[in-house]
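Take a look at these structures.
Readers should treat all values here as calculations from the given coordinates under stated rules, not as data from a laboratory. Nothing here was measured: the structure is a model prediction, and the numbers come from that model.
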Structure P
Amino acid sequence: MIIRQIFNNNVIRVEDQVGREYVVIGNGLGFKRKPGQPVDQEKIEKTFMHRPEKVPQKLIELIGETSVDSYALADRIIKLAKEEMGNIFDDNIYITLMDHIHFAVARMKKSMGLKNALLWQIKKFYPQEFMIGLKALGMIKEQFNVEMDAHEAGFIAMHFVNAQQDKGGMKNSLEVAKLIDDTVGIVSNYFSLSLDEDSFNYSRFITHLQYFGYRLLNGEQERNTSGDVFLYDQVKVKYPKAFECTNRINSYLEEEYESAMTIDEKVFLTVHIERLTTRSK
């Protein structure tokens, strides 16, 4: 193989004996090298064999700015996810996951862990993705000798959730935006309240609606409608106004999308509405 273009120290474009082009990745592949020179094939760690022009420029830049180790680890985690869930992920997962791992490792080395406000929902509604996140923690520890907790597993899981949602395209995004807008309108009108769009609770409420909307439109809602009946009854008594507002939203979903919330989904939404409305006054 002959070097044709050097992107950075770790990423180069090469040509084989019959004129086929590839983008290859490896520590130091481009370091002090020039186009026309042979490739040190022992250093090659990843080869993009088909249509190298389709390799995202952002990925090439990230590998140059961070390390091949971060890419190699992201690649291993994505392969695991594909083995367990199928090849259902948008290609941008390589960029987002690699970027996340690089900065998460840097944070943890400085003891700067982050709390994941959506951890419970992620575990509940995306169990496969969360298990992949937990397995990824073991790989990260093995690669970088850094301990991470379940909150970080939740963040990793959401990269895989979002990589699936991206396949829904603009149509789903617009429909989810409409669902969110309509739901916010129902809450605002029911409580005769102008919601504080800059508040943390509003942001968390919108994020919850985004994930719920994608699940609903992609047919990924829970099939188990029994749910936690005890918690449902507790929430119903403790937050009666928020619960009634949730029922109005449920009626809207039944009419607009021919789909209803499960018991657990009603509980989560009621709690979000209670937090949003009692702390926005």
Structure Q
Amino acid sequence: MSTTTSFKTPPPELLSTKILFPTSQILLIVLDNPKSLNSLSTPVHWSLDRLLAWYDNEPGLRCAIMTGAGRAFCAGADLKEWNESNARTAAKTTGGESTLPASGFGAVSRRSGKKPLIGAINGLAFGAGLEMVANMDLVVAAKSAQFCLPEVKRGTVAIAGALPRIARTLGRPRAMELALTGRPVAAREMKEWGFVNAVTDDAPADAHVLSRPVVQKALEYAEQIASNSPDSVIVSRAGIILGWEDGSAEHASTNIVEVWGRRLNEGENLHEGVRAFVEKRQPTWVGSKL
């Protein structure tokens, strides 16, 4: 396992979260509040926001994976905090931070970001936990994982960003089924729906996070991504997100050419990739400056 000695800046202090570095280029984020099924409180959202901003700005890191400790990925909001907040009718926490950062629930549900984030969904992804998964770039799920938007059963609504996103990913009928029934959907069904890239075996209860099949599969994807030009990965990801969120393929294509094309052409990695092809060798990429 890699160490953090080569980083430009140290990672920020974290709350209810652990980080590991399976390789020098891959960040593994572990939500670590298993007694509460990794439900997230307000300070944790901001802690994760700082972590993902650090990841985006570290040139040596090329891909991140997020998973959960225990039997859940994330069961959503900390309902005790939510109830207390409703009682106070306060918009600010005692620390002066608003309820959610611009990046959304867990700093993921509305994240744009720069670099890829893969979900290794080890168990329950309920409520806002599912809203986080809906905005991840690739999703791997253990076969016992379940996905659910139970808000309609609680008198609330999934407002952290998932509803328009699942409409695009799943199509209207399946998105309506997920949002209006509140029923849990199994990992294999979600793969059939196009929400999950791969389904893996479950891990023994005492398995270390790195030995879980769901994390191992996510690492396979991450290693493939990390082996490519970091500039090309960033721009390719941006192009897909533009098309997904904007809805106009031509507008997204124009944006990629006009906004990203010059930056890509001026970067070292494009020229290195072409040289390596001509010289019949593996390219030596440098950290992205995009």
Item checked: With Cα Rg over 2.2 N^0.38 Å derived as 1.24, matching label from P, Q -> P
Check: 1.21 is what came out when Cα Rg over 2.2 N^0.38 Å, for residues 28-187 alone was calculated for one structure; which of P, Q is it?
Finding: P
Notebook entry, point to check: Computing helix-only ellipticity at 222 nm (-39500 (n - 2.57) for each DSSP H run of 4 or more, over all residues; to 500) gives -11500 for which of P, Q?
Noted result: Q
